[in-house]
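Asks: Multiple structures are listed underneath, in structure tokens.
Values quoted throughout were computed directly from the atomic coordinates according to the rules given, and no laboratory measurement underlies them. All values derive from a computational prediction rather than experimental measurement. Cβ atoms are built from the backbone, for glycine too; each structure is taken alone.
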Structure 1
Amino acid sequence: MFTSANKGEGKTFCISKIAQEAAQQGKRVLLIDLDLHRPRLSKSLCGQNTKGLMNILREDGDLNDYVLSLSEDNLYLLPTGPLPPNPLEVISSDTLKELIATISEDFDYVFIDTPPVRILSDSRVVATLCDGVIFVVKNGETKMQELKEAKDAISKTGTPIIGAILNGYTYNKKAKSSYVYY
């Protein structure tokens, strides 16, 4: 699961790039957009898609009817579909839990995009369905206290935080030149 402390830290960008890289290495990767408030992953990869995860959960639909194959081989997307009136109710459902367990058997990696931890409780609920959490942190913008609050909230779920991505860092020439020997 990918999340952040605040909005605008680059979760959608980072999750897309990491998924593309894994797919290029031959791994079957499914991206799930579980930001049921601002589904930017769905919008950026498939436009205004009207069908997806919510259709499966509401209609007991077939997963294969809603998973989209993206331009990269081995890379797939399960968009949100029509947004529900009460996202937390959907995210807390046993149906979603069962669906994610089933999906995990068919893919090497399942990357889930979620809302910021400090803004909505959705990410904390989704974390309980995942093997690990990756934080996206925007360089120069995310405050240490905000990150600590987000980390503490996720830690309470019992799901391990497996890493963090520092997004938006620009290397200067001196920093780049010190790695020339690699």
Structure 2
Amino acid sequence: MANRESLCSRKLITTLNFNTMITKEQVMEAQEKWGNGVVQIGSLKESREECEAFTSQFLDNRYSFDKTVLFKPTKCEIEQFRPSKAEATSYFIAGDGRACSEDHGFAIQPWTKVRFENHGIILEESRAIAIRNYFFTDLNGNEGKVEYTFGYQLISGELKIDLHHSSFPFAH
């Protein structure tokens, strides 16, 4: 009987581990949601109230600002790191009440498309990290390439970003 209990316990643990393991598909879905959110923010540029409301919801849904977030946006020189939701909002949509004076609203460019190309993804039980390039398409169809590292935590069944580093590729 003890062997049977032991076997059942091991199956339960294995099942629990399997059910909480982050998958590549979840990471790709999180990336797609992030890209679609950036595009949506830009589409709301002319309605500041709607843009602010959507951006707030986007940041709540995509990032884990209720915990520590390491965010290093692409286009920042003075305030290089954005650990708070207010600073991230400033980067994405700027505005009169922006937290960082250098911000011009990256997401209100606007962009028509964001696509990710992953070089590698590390998958763990409740954590994932992805790295490579993402591409932003503007209204004229021009595509800009940016390097990224995103770290995700699995929180209540949803991947939330706790690490976001973006930079332009090295140029000679």
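Asks: One of 1, 2 was used to compute distance in nm of label points 7 Å out along Cα→Cβ at positions 64 and 136, and the answer was 2.5. Which one was it?
Replies: Considering all the candidates, the number was obtained from 2.
Asks: Taking distance in nm of label points 7 Å out along Cα→Cβ at positions 96 and 120 for each of 1, 2, which is largest?
Replies: 2
Asks: Computing relative contact order in percent (Cα under 8 Å, 6 or more apart) gives 23 for which of 1, 2?
Replies: It traces back to 2.
Asks: Compare mean count of other Cβ atoms within 10 Å over residues 32-39 across structures 1, 2 and report the one with the greatest value.
Replies: 1
Asks: I have 30 for percent of Cα pairs over 27 Å apart, calculated from one of the structures 1, 2. Which structure is it?
Replies: The read-out was computed on structure 2.
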